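Presented below are the structures under discussion, each in the form of structure tokens.
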Structure 1
Amino acid sequence: MAQGLTFRGGGISGFIHGIDLVFHEAGHVIFGFFGEFIAVLGGSLNQVLMPLIATIAFLRTRQPASATVTLWWTGQSLTDVAIYAADGRAKALPLLAEGLIHDWGYILGRLGLRQSAETVGRAIFALGALTMLAALALLALDLLRCWNASSPDTDGRPRTAA
């Protein structure tokens, strides 16, 4: 599962993981003002919040097609975090540099959940998968709306969007 989300795998998943990683690392700095625990959690939190905030902005400005892209990205980001969380006990994933703490090893350790790392990871992964499915459902609804708006009315003229 983790192989598809590393740079070594290349392709689109490696590219998206790279973007996620930038937001993840920025989150440590942004949330660093709120203490050590929040700073460590802030990496994963920021990684998921950035596409979620974009989704909310697109929905508020009535751009559902754009919202589907960023909602899918939110789900993908959750699955990316899930892999890291599931590794919180084993700490087998490579980190950016030697000597760094494993975020999820620290987070789960502080919460007394390190032995449940795989379960936590599965739960986050399920949330990510459901979020990605919600994005597809939103896209289908938007396509249906567009299709209905462009189909001719009973008098043969195209319908106007409400």
Structure 2
Amino acid sequence: LNTFYSSCKNTRKRGVAILISNLLSFELISETVDKEGRFIIVKGRIHNVVITLVNIYVPPESDENFLKAFFDIIMAKSEGVLICGGDWNTILNFSQDTTSNKTQKTNRSKDLNILIREMDMFDVWRDFHLKERDYTHYSSTHKVHSRIDFFLMNVIDR
């Protein structure tokens, strides 16, 4: 059995979840859930190490203030090792993370890159695959591959 944390446990609407194996001795400290089901923050201890786990879904139509407000919540709620993953619907690096010919970053991409730097975080997959190209999404309409799903961690844990 596993422990299941969800942003929409008692409803049939969309949401995000975090699953933690019961093989880990996880002790819950706090759980923060977005009322619209877009993110969940679970803080706890594993072998006396404080860890904050975050799962996020950034809707494509979300406004420009959503990411800033989300990172403000992360700053207030996180502690220790921070692992933040999910569907960001955002390309971080247009030269490596998409097959699109567009080279101009979107405002959301610029904002997210700034927030990542301000929070001293890094893109885990990119850190281990500096030159590699791999994708998590394909748009059949635009015939473009993109990497819009990724994990971020805080720098102190590299």
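Laboratory data are not the source of any read-out in this text; all were calculated from the coordinates shown. Treat the numbers as computed from the prediction; the structure is a model and nothing was measured. Cβ atoms are built from the backbone, for glycine too; each structure is taken alone.
Out of 1, 2, choose the structure whose coordinates give helix-only ellipticity at 222 nm (-39500 (n - 2.57) for each DSSP H run of 4 or more, over all residues; to 500) equal to -23500 when calculated. Present the calculation step by step, with values, prior to reporting the outcome.
On the way: 1: -23500; 2: -5500.
Label of the source structure: 1.
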Open item on the list: Say we calculate Rg/Rh (Cα atoms, Kirkwood Rh), for residues 41-104 alone for every structure; which of 1, 2 gives the highest result?
Closed with: 1
Task: At a computed 47, 37, 30 (Cα extents along the principal axes in Å), which of 1, 2 - done: 2
Task: For 2.4 (distance in nm of label points 7 Å out along Cα→Cβ at positions 17 and 113, calculated) the corresponding structure among 1, 2 - done: 1
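For the read-out mean count of other Cβ atoms within 10 Å over residues 25-32, a value of 13.5 was computed from one structure; give its label from 1, 2. It would help to have the intermediate numbers written out before the result.
Working: 1: 16.6; 2: 13.5.
Derived from the structure labelled 2.
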